[in-house]
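Structures given as structure tokens follow.
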Structure 1
Amino acid sequence: MQDLSQSQWRDQISQDENAIILDVRTDMEVAEGIIPSAKQMNIQNAGAFMDSANELDKSKSYYIYCKSGGRSAQACMILDSLGFENTYNLLGGITEWEGETTT
């Protein structure tokens, strides 16, 4: 897991052909807005999160965010423990996100 600032996140994603964005917030939080092309995997639903995690391609790079950075760091650690090598946590989460969002 690597923690990335907002600018590092944007720069790295734009250059990473294997980038997958994961939003680990709840349905209610996602309804307020989501980063375009992000896939939701609610970490608070542990069973569904683990099922989805086990279906992900370990050769991809996962850019993970939540509201403020805590749950996404936890998600990175879980994926790392499952053998994922490229996980990136967005510091400050979507709360500090200055890029585009969609509902």
Structure 2
Amino acid sequence: MKKKRIVAMLLLGWSILSLSSCQVNWFDKHYDVPWWVIAIPTVILSMMIWIAAGSYIASKKYVCSKCNQTFYPKWWKAAVSVHMDDSRVFKCPQCGEKGFCKPFGKMEE
């Protein structure tokens, strides 16, 4: 497990250092721009998409598979939850059971 983390960190470091400057071609003109001019908007856009996806998923009501309690998950938990089809892994606020929860209204399947 530690080897995978070390390899991932080395690859991340290499990719960051390789972006020390970028050449942008815009209508047959060439510009040299620093790496952060591309990286910062990319990170901001990725965060906006992550927040929007989490908010959308959290707007649905889910049903606990054990106690049938309905609940709305927190958006950050919804954004990183493991899912299969419409079911997502959440911890029920009522019984504390962690498992796949289906959206409310899709229980007949």
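Just so it is clear, none of the values below were taken in a lab; they were calculated from the coordinates. These numbers were taken from a predicted model, which means no experiment stands behind them. Cβ atoms are built from the backbone, for glycine too; each structure is taken alone.
For structures 1, 2, calculate relative contact order in percent (Cα under 8 Å, 6 or more apart) and state which one comes out highest. Present the calculation step by step, with values, prior to reporting the outcome.
Details: 1: 38; 2: 17.
With respect to relative contact order in percent (Cα under 8 Å, 6 or more apart), the highest-scoring structure among 1, 2 is 1.
Please compute percent of Cα pairs over 22 Å apart for structures 1, 2 and give me the label with the greatest value. Walk me through the numbers on the way to the answer.
Numbers: 1: 19; 2: 56.
Sorting by percent of Cα pairs over 22 Å apart in descending order puts 2 first.
Where is distance in nm of label points 7 Å out along Cα→Cβ at positions 40 and 64 largest, in which of 1, 2? Intermediate results must be reported in sequence, preceding the final value.
On the way: 1: 1.8; 2: 4.6.
Across 1, 2, distance in nm of label points 7 Å out along Cα→Cβ at positions 40 and 64 peaks for 2.
With helix-only ellipticity at 222 nm (-39500 (n - 2.57) for each DSSP H run of 4 or more, over all residues; to 500) coming out at -14000, pick the structure among 1, 2 it was computed from.
Numbers: 1: -10000; 2: -14000.
The value was obtained from structure 2.
For structures 1, 2, calculate mean count of other Cβ atoms within 10 Å over residues 32-39 and state which one comes out highest. Numbers along the way, then the final one.
Values: 1: 14.5; 2: 11.9.
Once mean count of other Cβ atoms within 10 Å over residues 32-39 is worked out for each structure, 1 has the highest.
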